[in-house]
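*Asks:* Following are the structures in question.
Just so you know, all these numbers are worked out from the coordinates, no wet-lab data involved. Everything numeric here is computed off the predicted structure, so don't read it as measured data. Cβ atoms are built from the backbone, for glycine too; each structure is taken alone.
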Structure P
Amino acid sequence: MSIKIAPSILAADFANLQRDIEMVNQSDADWFHIDIMDGVFVPNISFGMPVLEAISKHAKKTIDVHLMIVDPDRYIKTFADLGSNILTVHYEACTHLHRTLQAIKAEGMKAGVALNPHTSVTLLEDTIKDIDLVCLMSVNPGFGGQSFIENTYKKVKQLKEIINRNGASTIIEIDGGVTDKNAKQLVDAGADVLVAGSFVFRSENPLKTIATLNSQVNS
């Protein structure tokens, strides 16, 4: 499988959202990564449903939605209806993780689980075969533009070992602080999807930045 690049729309220019969506459509990126924050689970508020609906109308690639919210079960069907292809919930926000994963799949989406930097990957041992994607947070969730947490490399290797040992087909996504300085090392450790926000949207030429990142990890 080729390594996927998923620009994080949280770092896009909200006043020119359609322009930035079209840029990603035309780029070498594979997915749109969309963070939904409620101001409760994380100390920030991001997109609501109407913005996701607007993005879905223009996006021509996989829509990867990352819920940083409490009680995500309440909204699973809503996000399916809004066009999400992958729905990721936080381990820390789910009382009954297995049930939540089944509910996501029942709505026709792939099911993802995100782990905060302090949460051990060993907690996913019992559910790994039910998880399509694990999103390892390589910064503390809630804000873009943070510095990458170096312990992430070790977590990727540990998670890959759990996936292989259980014969699971789960893919590993890294979210936070991804740049051309750490992308190759993350892929070498076992990452399959790289979420890049500020690094893409704050660069002088986002199209070129995505192309460079893509060629760096898929060469």
Structure Q
Amino acid sequence: MTTQVKFARVLNLLALLALLGVLSGSLHLQFGQGEPPCPLCLVQRSGMIALAVGPLLNLFTGIKVRNYAFAILAACVGGAGSVRQILLHIATPGDPGYGPEVFGFHLYTWADITFLIAVVGIAILLMWPGQFAANDRGLLGTPGVMRVLTITVAAWYSIYLIAMTIFIIPMCGIGMCPADPPETNYLPSNGAWLAIGGAGILSLLIGIISNSRMRRR
């Protein structure tokens, strides 16, 4: 394995951890602060989950152009949801926007910035041919810390996806989600952070156990 592939793997893993941080913050607002997601918010969250698929495929199956391309498409979908929400609030005079602000910007604005950074970052990575020339086969057949971390991150995303699905169904049913969903506090603020930390610990255990049981190719 070349140095270029190792470095590309680290960059993909760091990108996944950054996305996990964004999703953790949004879930804390939902479950700990009573800020349920609106329909366009769900589009943005779904875009972030889909965006994570590209780097996960790069880590598990090898660095491939198509994996980066999938991530760009996911970022475009999520970014479209962010831009639409921004424009909706701009078009209404005196509209204070939806949800809380972080450093002066609403969360959908930060989501749009995240998707834009992802597209630009991936485009830059695509100009780096060394990571593709090595014919990387991924981490599935390579036991070690990187495989543990990759499985951990994949499990963490899966837990978030399951949690979002479970709690969205009662709010939306089988139809469209309400444009202005009612506030609901499932957990106190500290309890929400504990739940997020618990999801991380469970994911790490899954990563360690899975790594120990997987055989070399």
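*Asks:* If mean count of other Cβ atoms within 10 Å over residues 56-63 comes out at 21.4 when worked out from the coordinates, which of P, Q was used?
*Replies:* Q
*Asks:* Matching task: 0.85 is the computed value of FRET efficiency 1/(1 + (r/R0)^6) of positions 16 and 168 (r between Cβ atoms, R0 = 30 Å, to 0.05). Pick the structure from P, Q.
*Replies:* This figure was derived from Q.
*Asks:* Supply the structure label, taken from P, Q, corresponding to relative contact order in percent (Cα under 8 Å, 6 or more apart) with the calculated value 32.
*Replies:* Computing relative contact order in percent (Cα under 8 Å, 6 or more apart) on every structure in P, Q gives 32 only for Q.
*Asks:* Give the label, chosen from P, Q, of the structure having the highest value of mean count of other Cβ atoms within 10 Å over residues 32-39.
*Replies:* P
*Asks:* I have 13.1 for mean projected area of the Cα convex hull in nm², calculated from one of the structures P, Q. Which structure is it?
*Replies:* So the calculation was done on Q.
*Asks:* Determine which structure produced the value -25000 for helix-only ellipticity at 222 nm (-39500 (n - 2.57) for each DSSP H run of 4 or more, over all residues; to 500), calculated from the coordinates; the candidates are P, Q.
*Replies:* Q
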